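Each structure below appears as structure tokens.
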Structure P
Amino acid sequence: MKHHGFLGSVDSFASESLMTVESNVKNHVVQASVYSVSELNQAVSDLLGSEFGLVWLRGEVSSFTRASSGHFYFSLKDDQAVVRAVMFRGRQAYCAFMPAVGDVVEVQARVGLYEPRGEFQINIQALRRAGRGSLNDQFELLKAKLKAEGLFELAGKRQVTPMPRAIGVITSLGAAALHDVLTTLARRAPHVPVIVYPTLVQGQSAPLSLRQALAKANERQEVDTILLVRGGGSMEDLWAFNDESLARDIAASVIPVIAGVGHESDTTIADFVADLRAPTPTAAAELCCAARVDLQELVASRIGMLTDRISRKLERLAQRVDRLGIKLVSPSERIAARGHQLALLSQRLRYAAPDVARASQRAQQARDRLVLAWQQRANAWSRQLERLTAMLNGLSPMAPLARGFAIVRSSDGRIVTDAQTLAVNDRLVIDFARGSANATVDEVLLDPETRLPVQD
């Protein structure tokens, strides 16, 4: 006879068990005429364990003790009987609360014998409060178990990127949650692609369907964030998200998972193991990426900073050109100044010398020589000015462009100075002295003279 539940009456249990023990002992008497006490207790313990297996038992807690080892020792009683019970520390993950004297509980236990003393006892495997719904009990037990394993710890959570290349949504195609998520993402981040992994979200087949959708997203690696969403409902409706295997898959996912299951008051095991918990599907869509308007403001701010730095650089260069220009004196101004000095000297000579005609002649000759010398000097200064002007023009950013050179920029605006940074089909913008042109890279050469292609 095999027992899987609570037995009917104490009398039938005692009579049937004694008959089984008696027959078992008689069978062994053929081989061993005398049992030792330990052999008898071991035989009875083995018999009870094999005959009853796991049973559910209901009773009131009495004489509760928590040993220094962490094990629970207490008794379960009803109006007519008492049974000793032990719950070892390793099984307490399956107990959602700390039992106390007077609590009415239901336990799943193995029937056995404490062999050193020959005392009948039960070894408790799981414990729950009596009178609570079975789904809630299962929820609390699984929650306690996974928490004890560290699956809820923040240290194990993955960071959700604010700028994903694509977002995956795991939900039913007919769910209102999908409409809410897509509407929110279209408003906040229309530039981010959305990939939907259809799945069941309710019913017996839903846990496996959810796991398969999550596995497919991790296998394809085409999204940076996964939204696991469903609308609100009763505990039964949301029960698929309390599946232990699904919880472990979420915790092991390579891609960060944001759970948005039910309404704000709804809580599932998936919420605890996910990398980020959102109170609703819409809130999950709000948390999965940065809004486009925020990114636009950031880009505008960076462009403003870059523009300001370029302006300051150009102003410093302009001041340098002005300082150099001040040092350059026009040759005509120098000739005029020297001519004025020469006129003063001629006047002084004319009044100082008694032989005015001769002095005038010498002065004229000196003037002629001076004019010739200054003309030669002026020509030299003019040539020097031309050289300096050419040098100054050479410093102008537009000078190389006027000589046929061009400025090559990548599609993101960076100036290209090394052909090895380019790849075939890259888009380029080429600035000329007048206008610009768009181009596409057909081939990348390491040496323009030999036209050898760049080796990978």
Structure Q
Amino acid sequence: MKLTRALIPGLSAIAAVGSADVIDIGDRRELFVDHHVIAEMDNVSLRLQEPRREGVALRFDEPWEGRFSAYATVLNDDGLFRMYYRGLPSAWDPEVVAVTAYAESRDGVRWTKPKLGLFEFHGSRNNNIVLGTEDSHSRNFSPFIDHRPGVPADERFKAIAGVETKGLAAFASADGIHWRPWGQDEFIFTDGMFDSHNVVFWSEHEQVYVCYFRTWTGEGFEGYRTISRTTSPDLVTWSKPVVMDFGDTPMEHLYTNGTQPYFRAPHIYVGLAKRFLVEKPATDLKTAGRLHADPNRGGDTSDAVMLTSRGGDRYDRTFMEAFVRPGPSIRDWVARDNTPALGLVPSLDGRRMYFYRMSHYGQASAHLTRYSLRLDGFVAVSAPYAGGELLTKPLRFTGDELVLNYQSSAAGSVQVELLDEAGEPFPGFAAADSELIFGDEIARVVRWRADPDLGVLAGRVVQLRFIMADADLFSFQFR
């Protein structure tokens, strides 16, 4: 590919933009899940990545689990991965009580169900139940590790449980196993519907607790299932809830939101949400009835979509396409299946991450499926063989080196140019000075031929120009 200064039409000097248009990224890792840092693209595109299906992660095959087990949450507790999920053999028998069950893993691949001896089930305590006395609280028990500075050690783990139309109850734990009610009142928040997997986390980015929860666009359970948000400094006093804005996109039923700070870039919230297609059957009701415990639940389908947010009341729907399609088996297409678990798990090899999805909901074969994805690999800036480039918005950074997460073909490459406030390359940082980067690396440090000191540009306004051919770029970071 020929490197020319005129590759992007209308390239303008940074001086033409106001200081308010400069994004101070500091040493944050930036992903291309939206257009936040992108000024222009020429012959490159944002491409949603396809997670790899890795097989069964956990079977819901214990008597207290069963067909209607759901709403899994996975926490990374300093390398011990903790999973919590609803166990529910029957959705209609009033004698059957939902429980919250627990599993753990050191690699995100092999999961064990420890026998905890905490709650009795059918005369035995030989089970992995961590909450079983309140059916309503185990319907969608949603834990998180409370990272707010100053949180007491015996409250390091917290959880919310939505009781339909009534409110969110709160729980606390020192060890993630022994849970107790938390707060002065039965519910810490009451302005919502809560009939789904609601989530809370401490936002380092916004310095508040953030809660995303189920609401409906109409009165009661009418209209579309959607997502609202509220914040709190202390889990007690909450802001007036706001319905999330999805931009200029069609309304869809979003059954869950799955929103969490991405662990490698916590200023970016990633939501792996369940999209619900009402009355769009993938098979006839007779076939669905043979598979699902409720023969009347075969008239809808679901898949998983990706939402992103950088705080506030806006979700970015850069991609309306499914992030995870149901799959090749008709069992993946019946009823309220395909709910993503909340939580991402880094792999031990340092290159991938895992997430999990409910499979065969309401069926005798109900289980969680594991998926893998490259670190930062939700979306790629993708360039064809003919080449293209991306220009960022004006940025300020800290640090003295630039790191890329990228991959290319053997014929492909990535090069980087840094532009000054006049829109010209800084001396030593022109495209012609950039090393030719090719390969497949999670953290490649960019070099320029004269080895100039990148640190002297820290704090100054710059634009990055990525020149690419047959390559994908997932993220960049100054550090």
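No lab work stands behind these numbers, since they all come straight from the coordinates. Nothing here was measured: the structure is a model prediction, and the numbers come from that model. Cβ atoms are built from the backbone, for glycine too; each structure is taken alone.
As an exercise: log10 I(q)/I(0) by the Debye sum over Cα atoms at q = 0.07, 0.08 Å⁻¹, calculated from one structure in P, Q, equals -0.70, -0.79. Which structure is it?
Matching structure: P.
Looking just at relative contact order in percent (Cα under 8 Å, 6 or more apart), which of the labels P, Q belongs to the structure with the highest value?
With respect to relative contact order in percent (Cα under 8 Å, 6 or more apart), the highest-scoring structure among P, Q is Q.
One of P, Q was used to compute mean count of other Cβ atoms within 10 Å over residues 196-203, and the result was 23.4. Which label is that?
Source structure for this number: Q.
Any idea which of P, Q comes out highest on Kirkwood radius over Cα pairs in Å, for residues 36-155 alone?
Largest value of Kirkwood radius over Cα pairs in Å, for residues 36-155 alone: Q.
State the single structure among P, Q that was used to calculate mean count of other Cβ atoms within 10 Å over residues 276-283, giving 20.1.
Source structure: P.
Determine which structure produced the value -500 for helix-only ellipticity at 222 nm (-39500 (n - 2.57) for each DSSP H run of 4 or more, over all residues; to 500), calculated from the coordinates; the candidates are P, Q.
Computed on structure Q.
Looking just at FRET efficiency 1/(1 + (r/R0)^6) of positions 292 and 428 (r between Cβ atoms, R0 = 25 Å, to 0.05), which of the labels P, Q belongs to the structure with the highest value?
The maximum falls on structure P.
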